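Novice: In the part that follows, the structures are each spelled out as structure tokens.
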Structure I
Amino acid sequence: MKRRPPEPVQVIKQRRDAALNALIHGVPYIRYLGIEFDRRGDELTAILPYRDDLIGNPMLPALHGGVTSAFLEVTAIVGMSWSILWEQMESGALDPMTLDPQHLPRMPKTIDFTVDYLRSGLPRDAYARARVNRSGRRYASVHVEGWQDNRARIFAQATGHFLMPPRDG
């Protein structure tokens, strides 16, 4: 029996990037806020590029609290969705090339989301990472941290609980 040669790494990376782009571009609010994601393996870092219209208090100036909260919540939802997609891609149950914004798996729904504003968000780019603490068939718990210049100096953190979409199969 003859084995197929392994696929080139570049082909695998392109498929994963295509799946992530389909996931992100399937949500208009992510595009509206301008949130981007940097993928390194299975780890995602969300990036909120600075824009003047994201400022809530021009006297300080500081990022709007609603923008900060939305940024952290989007990071949590995309992080969970990406972990589900990653699992399906790695097991061979999903071909990432078949994904487009109209044919994405359903995303988790927010049950509750609590944000701790630790300091003012400055007028510069912000970054965030989500850590899935628990992900079962029906429920997930996620912690998100947001920072700007220094990863160790977070300006906001959040904890959220989510209703997981039914898994096919």
Structure II
Amino acid sequence: MILSDKSILEAMERGEIVIEPFDREKLGTNSYDVHLSGHLATYKERVLDAKKHNEIVHFEIPPDGYVLEPQINYLGATQEYTETHTCVPFLEGKSSVGRLGIDIHATAGKGDVGFCNYWTLEISVKQPVRVYAGMPIGQLIYFQVEGEILTSYGDKGSAKYNAKTDRPVESMMWRNKF
């Protein structure tokens, strides 16, 4: 079941959902709009290796915007810090963003119960497009969980994205054993 605007507000009052900064005007019927931070990153190397730590280079989006190019894997971040303690957050692109040919995640659209951080975006574009810090980039949709949670994301020893940061975070696949 997807939470309605009223249910999201009630969950926020109980401390089950945290959105900072929160703007009531960004709350839709059953979602909350999130915005692109001023931080982007790209990988240093063209060829990435799933078993190695692939380093990234951080840079700021200038006031007049930044042109994203096809064939480059950009990492971005949301301006909003979020916490979800009793439901599962899903991050989806806004239709206006998709109509510009911008994808905001390749595979990581679902968060976990207990995820407390800014969202790293996996941005790709179909053609060159100028983006701006603060532009609407996606929407969070919250799903009710059925059953008891035994271990939240923040309590998992294997959780790789617990360190609070407002900057994009590179893949931590290299920490897996395979």
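No value in this document is a laboratory result; all are computed from the given coordinates. As the structure is a prediction and not an experimental result, all values here were calculated from the model. Cβ atoms are built from the backbone, for glycine too; each structure is taken alone.
Novice: When distance in nm of label points 7 Å out along Cα→Cβ at positions 21 and 141 is calculated, the result is 2.8; to which of the structures I, II does this value belong? Present the calculation step by step, with values, prior to reporting the outcome.
Specialist: Working: I: 3.7; II: 2.8.
The value was obtained from structure II.
Novice: Let me ask you something else. Looking at Cα Rg over 2.2 N^0.38 Å, for residues 61-132 alone, point out which structure of I, II has the largest value. Don't skip to the answer; put the middle values down first.
Specialist: Details: I: 1.38; II: 1.19.
With respect to Cα Rg over 2.2 N^0.38 Å, for residues 61-132 alone, the highest-scoring structure among I, II is I.
Novice: 8.9 is what came out when mean count of other Cβ atoms within 10 Å over residues 5-12 was calculated for one structure; which of I, II is it?
Specialist: Details: I: 8.9; II: 16.0.
Going through each structure in turn, the value belongs to I.
Novice: Here helix-only ellipticity at 222 nm (-39500 (n - 2.57) for each DSSP H run of 4 or more, over all residues; to 500) has been calculated and equals -1500, so which of I, II was it run on? Present the calculation step by step, with values, prior to reporting the outcome.
Specialist: On the way: I: -10000; II: -1500.
The correct label is II.
Novice: Taking 27, 22, 13 as the value of semi-axes √(5λ) of the Cα gyration tensor in Å derived from one of the structures shown (I, II), identify that structure.
Specialist: Numbers: I: 31, 18, 14; II: 27, 22, 13.
That value comes from structure II.
Novice: Then there is this: Hey, distance in nm of label points 7 Å out along Cα→Cβ at positions 77 and 149 derived from one of I, II reads 3.2; which structure? Walk me through the intermediate numbers first.
Specialist: Numbers: I: 3.2; II: 2.2.
It was calculated from structure I.
Novice: For relative contact order in percent (Cα under 8 Å, 6 or more apart), the calculated result is 30, so let me know which of I, II that is. Walk me through the numbers before you get to the answer.
Specialist: Details: I: 23; II: 30.
The read-out was computed on structure II.
Novice: Now for a separate question. Taking distance in nm of label points 7 Å out along Cα→Cβ at positions 85 and 109 from the coordinates of each of I, II, which one would give 2.9? Don't skip to the end; give the middle numbers.
Specialist: Details: I: 2.2; II: 2.9.
For distance in nm of label points 7 Å out along Cα→Cβ at positions 85 and 109, the value 2.9 is produced by structure II.
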